[in-house]
Structure 1
Amino acid sequence: MACVLMPLPSGDFDPTEAAVTWRVCSARGHKITFATPGGVPAAADDMMLTGRGLDPWGFVPGLDRIRLIGLLMRADSAGRDAYAAMRRDPAYSQPRRWREVSEKDFDGLILPGGHRARGMREYLESSLLQDLVVAFFRADKAVGAICHGVLLLARSIDPLTGRSVLWGRKTTALTWSMERLAGGVGRITRWWDPSYYRTYPDEPGEVEGYRSVEAEVKRALAVSSDFQDVSVTDPDRQLKLSGLRRDRIDDARPAFVVRDRNYVSARWPGDAHTFAKVFANVLEAACR
């Protein structure tokens, strides 16, 4: 059994990326320890769980219960079921504080994502977590990051090199094509809050997508081509790029996951089962 740390923000993380990974790794016999800023149980993005607030009338109390687009955009049944199970885990209800955890106590690190700025920015901008990430990479332990979790790695600068821990690594993350599509939908369906799907909206005068996850991650890499996306020769390319199908524990066709040594990355909740399986493989090989 390996011991794995999963830091979470106080709220607004993606339920699927965290809970499916927890479920897969726990089923393999690994112990997951959670950590939050104040040692209080975290809460996932409620809109990703319920779908309420994702339709054009979602700002109206009562009417927000009528969900059409919201049912399509929220976490699927596998993600919601995994989140409900994760919340029943005693470890989830008794998290450590970010400042109390140390790389030396764990065999691996998992960084889920999430896009809602209200809660995710404290996570993505935390110097405590960035220092922790550097320690895990220096120790060459298993690290897994999915979606916006990769952005935290991109911002984790090793003071010995002055470069991101992703320098010289191949990685994927939430792609600009996916973020742009979700952002476009959000500008229509959440017209009163058009930046819901853009954690860091572009500033005036910046080219479109400058503050996207893909663009910022690429700026942290040795060469931009180290950012990986689905190959044009992949037989399941359309399935992986559609954003309409999510993987399952026994169906990896819709997923896209990149492994570089002891580091594993993925794009979005639709990759979560495969991401967790590959991470568990890396973790187990590193612990032999």
Structure 2
Amino acid sequence: MPHPFSPVRAAGPIDESSLVALSGNTHPLAQAKFDRGPAPVSMPADRLVLVLARSTEQEAGLQTYLESVQDANSPNYHKFLSPEEFGKSFGVGDSDLQAVQTWLTGHGFTVNKVAKGRMAIEFSGTAGQVQSAFHTSIHSYAINGEQYWANAADPQITTALASVVAGLASLNSFKPRAQYILGPSGAYDAKTHIITPTYTAGNTENGYYIFLVPADAATIYNTPTALNANLSGTAYNGAGVTIGIAGDSSIDLTQNANYRSTFGLATPTPLRL
């Protein structure tokens, strides 16, 4: 597919006295009532990510491509791009990438890598360098007995790079928390390889927990596997396919093996990265 035109957008020489705020880049919990003072200027600030912005032409081209790749009548149908191809078509151009990296290293940062899609730059430095380059102070915040670090106000960047830089991800140590709620536990017997759960627990007032075996789920969602009691057509078992699942914590692989053994499923060896 043709590459959308990517004009040079870094506008002239860097003037640190002309600044633009990167709005929306302050965590909502970075509030004065939780503030415990500024961070030491020597505190490491590792693996920060500068998020870049596409040109108007690139964004329009990307939306057109996304529509065409799902259109069975389009020559682009299911012609997916590699990360490098995506970067060449819809990422920031060489000149602008170099301008941003030069600006970062000029403030003492180490550029760790540029994403293959050309839409992010990972870099590292110190809290003092962050404060100097982005004109915002890093503070300590105490919330519910835990300490966090975060920028106290939206960072600012030189106007010359404003059209290329979208924001930072991120200048704080706040992490997402899992929203799941644990249901009643089942008991696994290692000798008999049997799980004895309460298959339906609860009441009409608070609702019910209903536990399903793999065949139940396959039948309910009409998945094309041999576990689906209503299957008509070809059954698939996932052989030769690798799936990656991102999570907040490391899983116990023993539980996976026990579950699959209990329900007579094949036991592939998951990789824990």
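FYI, it's all coordinate maths here, none of it is from the lab. For clarity, every value in this text was computed on a predicted model and none was experimentally measured. Cβ atoms are built from the backbone, for glycine too; each structure is taken alone.
Out of 1, 2, which one gives -10500 for helix-only ellipticity at 222 nm (-39500 (n - 2.57) for each DSSP H run of 4 or more, over all residues; to 500) as computed from the coordinates?
This figure was derived from 1.
Can you tell which of 1, 2 yields 1.5 when distance in nm of label points 7 Å out along Cα→Cβ at positions 129 and 169 is derived from it? Let's see the in-between values first.
On the way: 1: 1.5; 2: 2.2.
Traced to structure 1.
Which of the displayed structures (1, 2) returns the greatest value of mean count of other Cβ atoms within 10 Å over residues 41-48 on calculation?
Ranking 1, 2 on mean count of other Cβ atoms within 10 Å over residues 41-48, first place is 1.
Quick check on the output: 226 is volume of the Cα convex hull per residue in Å³, derived from one of 1, 2. Which one produced it? Kindly include the intermediate steps, with their values, before the conclusion.
Working: 1: 133; 2: 226.
Answer by label: 2.
From which structure (1, 2) was mean count of other Cβ atoms within 10 Å over residues 33-40 calculated, if the value obtained is 17.0?
It must be structure 1, since only it matches.
A value of 10.6 was derived for mean count of other Cβ atoms within 10 Å over residues 73-80; which structure in 1, 2 was it taken from?
2
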